[in-house]
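Next up, some structures in structure tokens.
Values in this text are rule-based calculations from the coordinates and carry no lab data. This structure is a prediction, so every number in the text was calculated from the model and none was measured. Cβ atoms are built from the backbone, for glycine too; each structure is taken alone.
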Structure I
Amino acid sequence: MIQVQNISKIYKSGSVETKAVDGISFDIKDGEFVAIIGPSGSGKSTLMHILGCLDKPTQGNYFLDGEDVSKLSDDELANIRKSKIGFVFQSFNLLRRATVIRNVILPLVYIGMERAKREKIAKEALAASGFPEEFWNHYSNQLSGGMIQRVAIARALVNNPSIILADEPTGNLDSKTGEIILETFQNLNKQGRTIILVTHEKYIAQKTQRIISLKDGEIIEDTLSRRSKEFAKIKE
């Protein structure tokens, strides 16, 4: 599904150049659950922006579903984001004065989907995220952090994306609620969703199948997680 070939991202400030990502290459298969991990300044956020078609690499190629999206225009990248990528952010990015169902429906409004169809899809996405039906008409500012993140996950699902990109999705949650959100991602992955989770916490990365570790803009390790290794032992 994803092929990253020798991509670099260089930021310039006057005569000073900073290489945030430095010659990275890797593939991600359809249906994988991958963590990208690294400390602050490792390049993981820059890499996520490139994978999410929010930014372009300075050098190299990024293929998504066989298409070299690193060469597309800004408008073409916007279309890719709307049709193929679902985003879940640490800060949730919900409209606080809109109801749960309205927050989830909004992406479908932007693409011009008819009213009856978009409400049905939004309800299906909320059910898939594990969000309780009795709260669908509550406002987001009436919900706990964990419930808000489930709404954000549902919103990421409504366009039936090829990939879900989650940027520190448990960062603003307590550990117990964070575990519940991670279980939600694991269940979505079991249904066949490709998920890329960006984190700086190793214990969170271990909940995925594979860990790509970054340091100073380079991949220093690309390994199966403990969860994936334990599953392999059970199958044996």
Structure II
Amino acid sequence: MIDGIDGSGKSTIVKHWKEYLTSEGNALFDLHDFWLEEKRYPDWHEVKPYDFLFTSEPSYVGIGKVIREELTRNGTNYSERAIAEAFSLDRLVLYEKIILPALKDTKFVLQDRGVSTSLCYQALSGKLSLKMLCELPGNALALEHAPEHLIIVQIEPEMALERLSKRKKQDDVIFEKLDFQTKAANLFSSEEFKNLFTVHGTTVHYLPATNEIDIMKAKATKLLQSLL
């Protein structure tokens, strides 16, 4: 699982990983692309032939589509609890339909965001405790099947937001604010957050993303090679 604040470079790293693994002759199933093209979840027989599975959260179908287009949009006023429950439900479906069957079939699963995002972002308002978030059904299931490795991409929030401002497509979401991202960066890097995963057997890695793109890609590839 790879995570970090918005604009940290996760998408660039994931895209590079896909290119690297493909160049090495691996068969990849990209759930993100499948959702966008097919507007549905794949049947398991469509995933089974592939060695590597790439997922992202939230999904682009069902409740994930509602999260992206309504619940987290600027100008809306949904409660933190409602948003947290929606993410948990979206995650529950993803694990039951795709991730758990993939793990049972001993595939490599690489996750762009996941329960780590919820435990960071949704705790920052102070209205939802980490204990409560961990107990929501989708989150509890994801922690029960916690990733072997969690990679936190680290960057100064000001640099991350500068990157976001240069995107051709701006995401109109409530999270892309400097104060919020500063708090998120601090929580992602904290011992408290790390312990949420190490207690489940996860090894947490920190990947600096302040370097030039080519250097960042090289470091990310070297880390991926070591984990595989």
State the single structure among I, II that was used to calculate helix-only ellipticity at 222 nm (-39500 (n - 2.57) for each DSSP H run of 4 or more, over all residues; to 500), giving -11000.
I
Given a value of 8.1 for mean count of other Cβ atoms within 10 Å over residues 11-18, calculated from one of I, II, which structure does it belong to?
I
Structure with the greatest value (metric mean projected area of the Cα convex hull in nm², set I, II)
I
Kirkwood radius over Cα pairs in Å, for residues 19-138 alone - structure with the largest value, from I, II
I
